[in-house]
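For reference, the structures are reproduced in the following blocks.
The numbers here are math on the coordinates, done by the rules we state, and not lab data. Since this is a predicted model, take the numbers as computed values, not measurements.
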Structure P
Amino acid sequence: MIVRTVFNPIAVMRYMRVELFVSTVVSLAVYFLSQNNASGIVALPFSLTAIVGSALAIFIAFRNNTAYSRWWEARTQWGTIVNNSRIIARQVIANTANAVAIGKISQQQCDDYTREVIVRQIAFAHALRLHLRQQDSWNEVSAFLPEQEYRELLHKTNKPNYILQKQGEKIKEGIRTEYLGAFDMISIEPAIAGIVVAQGSCERIKYTPLLRQYHFFTRLFLLVFMVLLPLTLIGDFTKMDMPFLMVPISILISFVFGVMSKVGEVNENPFENTITDVPMTSLCHTIECDMKEMLGDTITRTTVPHHGFIY
């Protein structure tokens, strides 16, 4: 996720290299052909570009709105995961402490049980991040799971779902052994269910792309616009005896439309491990810090993003 208010021009150019290359080549070709009296060069009316530009603007606006909605829903679902993880930790800590107070379990049993449940919640957050980004560094979750459970995890297809399954089983075990009260599941289950729904929503966004026709026609209209623009500008700039000025003006206008198109293109897939993603690494770090803090561990929080990005 980009947090800078001013972007690095080199990074922007890198994102826009194809559009800049096409507009530069077409503009220079039109200019040199016009100066050499090429018979194939025809100065077209600017109204033609205006019509194509209007259609392009409509497609860009629709796709950008849709892409941002996808990105914001993804961020909202991760906010739900953060909040429900805190709820689970708070409920487990409070309910097991009550079991200690009424003499059903010892303090050591309470500490061991709460640590296993809460640390498994940390493992889920990291596992979901790796699952959505399709990364294979599962050793990142090994420190948060029992050894046998981690070995079983490696053979599962949907690893975050497996961790939630084990979490539910552990909660049920806590009720059976009276670490938790008989009715504590009523308050804990909605939080687990909310996390399951959030995971499903993230997977829906990940595996259901934005309709390809919007992407295809936006790219097609942008290409047509960049080709037509120099042809509609060369006549007016030639009349003003400044034909070469057509080249930078054409590139600039194409650049503006290209940037607007690229904004929607990079936002429509928020789980691809790019700088425009939902900052899942940072959110996992937040969950991990909050969970460990609730357990009373010493933590180190990272508050300053590197290079203007939060991953």
Structure Q
Amino acid sequence: MASLELVDVGTDRALLDVFSDLTLELTPEWSRSTDQMLSALLLDPTQRRVVAISAGEPVGFVTVGRIWVLPIDDPTAWCELGVREPYRRHGIGGQLLAWAEETAPLIGRSRLQVPCRANRPEGIAFLERRGFSEYDRMACVELSLAGVVAPPIVLPEGVRISSLAAEPELRQSAYELAVEIFADLPDPEPVSAGSFEEWRLRDVDIPDGPLEGYLLAVADDHVVGYCRLMNEERGVVVGHLMTGTRRAWRGRGVAKALKHAAIAWALERGAQRMTAENAIGNEAMRGINRTLGFQSAPDFIEMRRAI
């Protein structure tokens, strides 16, 4: 194996393109476009990305940065890494993880949190051998759109479906709903939507997340539910960032109507699949997904360890 060079990507578009290609190949469900990564730096300028180069060939990647839904001073760094198959079992993953362990304290973090998928047991085993343990788990589902017909959208009286593209003046109301939804999420630690500006940078004005895909359920000019959709895997997949409803409107069919609208939106754009993640205990949303034909996909697992 040739010597390994770890190249800091920074804001170099050519290197970011290489990084993006690697994530699409190795972790397509978490892949990032170049524009997404540049946009994310506005929210977290401390994040760092590295591409591993061997004999002129990109062979792996690693990133560290803030976990956006946790307080800005939280000690945990988000860390994604991957190595291409022909180059595994040569110590490259260990070198990338060592870089993350050295870099995280430089941005004020004292532990790492690494995402995995249950269908990649070798990645989980790699982390377990290095002292990581499971911190959290999400149930993933996906819906093949082949042959699917858009389901009817049935709304409670007085509710209509819109979007932030059609009614940008509803941003403040959508943000207030996001604050309520994040406060109710059954995560191991409290999470939040952050400030209005953080929410805007993270969930609203983002590349590959057109405002037409920020679907709103509106009653009396207030947002009572929303479904945030993203173009993923370069348009092949539509992913759900979040579907949620105001507490006073839950159990009245708003979330189901938004899900139906989301399927129609994905079909209009020619996507092949839809994906979603649900907390293990969120039986209401998991039940809605089952009725819509979503099938179980490998769990999303977060591994954590102090540095």
Structure R
Amino acid sequence: MTTETLTPHDQALLYPSPLKEFWQAFAHNKGAVAGLLFMLLIVFCALFAPWVAPHDPSEQFRDFLLTPPAWLEGGQWQFLLGTDELGRDLLSRLIHGARLSLLIGLASVLLSLIPGVLMGLFAGFFPRLLGPAIMRLMDVMLALPSLLLAVAIVAILGPGLINTVIAIAIVSLPSYVRLTRAAVMGELGRDYVTAARLSGAGTLRLMFVSVLPNCMAPLIVQATLSFSSAILDAAALGFLGLGVQPPTPEWGTMLASARDYIERAWWVVSLPGLTILLSVLAINLMGDGLRDALDPKLKNAQ
């Protein structure tokens, strides 16, 4: 039976779509699907924050200072999650804070992924010329605690959104360099790279056309996990007063401003902390699902 005589249904069974195979492997992990749904909700709230949030995040309701959530005694239904020490609606600030947290995570991942991949490629392709210098620099950066290094960078550059992104990107750089170099070193001995060399492919073509696409699966997983780490680091810097500055709504900054009221108004501290916890957990679950879907060995084990 030739391919021409097969029905479209039979062809789909014989030659399944890679995207369909990926989704089936990803959907097999229920935790990853739950994390994806939660992150889609967060992204939706972040994109449409001005319309989703019930109030302006900076508007102060002086008659409702530290109002508890609506389901507690003394709560008001116009403030579903309560208000903070200045009478600002917590739900609105959490929704608008998702914008900054996701922006910091995405920007820092891109700023570390691109130079990290380039440095890893050069370290793998030139193991004697550039490899030792690049890897020793990464070893020095890894020898310092990541949060301490980020604090030092922000202390030098000054607090603020852009400097926070730069600091987190620098801290995340070594993981991409080491992962890319290891993947490249594993690919250089394969037959397709030898065939590309014999066909006359130049070094740049080998790097970006032949080898790099085959190294993307672990890099995608690492980028997903780095996204959650970036949100945590941004929250930590904001909590220390070195990140996004008030009154801009950001989850870590909200924690910092509310720590003096933890005994009399638990919701002011607990809700931003719970939002950070659930967001990081959801992204990590998505990373596990991506790892299972992109790794052929794990896919076959299912």
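When volume of the Cα convex hull per residue in Å³, for residues 97-280 alone is worked out for each of P, Q, R, structure P gives the greatest result.
Which one of P, Q, R has Rg and Dmax of the Cα atoms in Å, as calculated from the coordinates, equal to 23.7, 79? Answer by label: R. Each of P, Q, R could give helix-only ellipticity at 222 nm (-39500 (n - 2.57) for each DSSP H run of 4 or more, over all residues; to 500), but the derived value -8500 comes from Q.
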